[in-house]
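Multiple structures are listed underneath, in structure tokens.
Just so it is clear, none of the values below were taken in a lab; they were calculated from the coordinates. Since we're looking at a predicted model, the values are computed, not measured. Cβ atoms are built from the backbone, for glycine too; each structure is taken alone.
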Structure P
Amino acid sequence: MRKLQDIFISILVLSIVILCCFVGSEIFVRTVIDDGMEYNLEMWKYARKLKRVSEDPNQGHKHISSRSALLMGAEVSINSHGHRNKETPITKPSNTIRVVMLGDSLTFGWGVPAEDTVSEQLEVLFNNDENKKAVEVINTGIGNTNTEMQVNRFLADEVAFSPDVVVLNYFINDAEPIPRPTKSLLMKYSASYVFFSLRLASVGRMFFGGKQWYEYYLDLYQDQEVGWQRTKSSFQKLSEYCRSKGIKLVLVNYPELHQFNPYPFTSVTQKLEKLAVQESVPFLDLLPALQEQKEDSLWVNQQDQHPNSLACRLISPAIREFLEKNSALKTSL
């Protein structure tokens, strides 16, 4: 009995110590580490506060309608349709051209104010011209989505907005598989677990043979990769739908911002352009619009390589010029 009591006391003491360490680390991360600009923590908050699991597993997740949050230093408001966009009626006003922007966190405008997002700037640029018709640009971007998810959501939801033009904004990680909801309660609710586990994973990749970031991206585009095959199939489905409805589709490729010269993903850009040509879809590569800038001048911060406000101000006129010059779109605009 004495031994059992000693074991019980030891387990109890150890449990109390572990609990105190956990509570202490949670308080430390939330009050000291979390300054509102820690990338992994801000993405964790985004998932908790503004996203929900979609009823359709092929869409993965959606925004929660009519929610707001401060994320990565930027106020984010989601309208009643689940878009980071001003409130827009489903019925298109007369004498109006609608452009729907599909994409992930780059289209969403991660880390930049709403007025600096590519979609908002694009709308302002179009309406500053003396167009006969007003132009509405609807930002449907959702972080951590891929092309398959974006196309499925468009065909289920965004077609109701009667777009005249659809811009598929593509980033190199859009060939990843659909992310599935985590079953880990710690990952859902613990800031310290999120912070330390992801930091340790990063250190592990660095020192214990994990793939370099550029190797990971290149491997996504191997011909046998399921994600790339599903990306191509989804793009073809979107292209066929737009042709059948007289909607003008454009594919816009956003460059990875780590390194411009030499750019390590030229082969990926070529694959995307080939896919666009096969579907007779105009293709715009944004690398020339950005590559004269110093890479880190375009980042949200040093640990977050999403395009910042400066990058968005360079991207939006490039897209606008492309849409205006492209003969397939000229008649609409």
Structure Q
Amino acid sequence: MEFVRTPGHRFTGLPGFPFEPRWVDLPDGLRMHYVDEGPARAETVLLVHGQPTWSYLYRAVVAGLAGRGLRAVAPDLVGFGRSDKPVSRTAHSVPAHVDWLALFCESLGLDGVTLVVQDWGGPFGLALLHARPGTVRRVVAANTVLHTAGAELEGRLTWACHAGPDGTVTVAQELLDYQRLTQELCPLRPSLFVQGATTSALPDEVLAAYDAPFPDEVSCAGPRQLPLLMGLTPSSACARLNRRTWAELERFEGPFVTAFSDGDPATRGWDDVLQRMVPGGREQEHTTITGAGHFLQEDKGHELAGVVADLVDRTGGT
């Protein structure tokens, strides 16, 4: 597999990100970067980001969790952050990303973790329930989706995506516009999407940190391709994967909490869907994080860390 590796100097002196880089070797010579902070033998929290971000997004969450005595592990998805970047867009399939994440967890021996997912972290991270059973003990779902284009989703989502009785599929224009922007914007600058989906005015040096992994177009195959793979039709690979994940979630009895923000129309409604469908979420204390956008880790990272740590505390963690 042909891939590129972003030069290390691009990651020097990033604000609020003092963490030592760590690596896991995957098949095909790929290397996957991750952050690992907090006591090594403490309860482990696995933080999975989405598109077009990387582990930098979780820096305040990592610090908050480590400060509460938890181990915080935040990988960069293949094609993102400091991880290697396959140059072929076809390499970035949904099953491939699930496999890479499962191999990452296997390499580190991660079992019984508290899984935190946001954006594409949901489809990839929650798929661990069937891709690597035993990995996940608890879940905190934050501003994520599991698109299947199912007819039962009609009227439940702010950004619609559902099939009709005649076989047509209704998709919100905003979803299609987002796909279009990720293809038309040249050069691709993740910072524009991050700033556009946060409530905070981010400093220039923070915005530059989101662009750091992508110095040229050849490194952008991952963030270009993933938006085209959303499960916006029932027969898409992503929708098929998500249906399998839903089947696991409908049997998941572990503690399951939603912590969506109040300022993200792209995922609004999914928190209610998840709360009603997942048995482990029916007796939990769900929360809405106010004053935050889609990338709530930027706007309210310490608050999200508190939600995660409180869940571990009250459900038998250290």
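Work out the source of 2.6 here, i.e. which of P, Q gives that when distance in nm of label points 7 Å out along Cα→Cβ at positions 146 and 250 is computed. Of the structures listed, the value fits P. For the read-out distance in nm of label points 7 Å out along Cα→Cβ at positions 50 and 274, a value of 3.6 was computed from one structure; give its label from P, Q. Source structure for this number: P.
Compute mean projected area of the Cα convex hull in nm² for each of P, Q and report the one that scores greatest. Sorting by mean projected area of the Cα convex hull in nm² in descending order puts P first.
For relative contact order in percent (Cα under 8 Å, 6 or more apart), which of the structures P, Q scores highest? The maximum falls on structure Q. Structures P, Q were shown, and helix-only ellipticity at 222 nm (-39500 (n - 2.57) for each DSSP H run of 4 or more, over all residues; to 500) at -9500 was computed from Q. For Kirkwood radius over Cα pairs in Å, for residues 26-89 alone, which of the structures P, Q scores highest? Going through P, Q one by one, Kirkwood radius over Cα pairs in Å, for residues 26-89 alone peaks for structure P.
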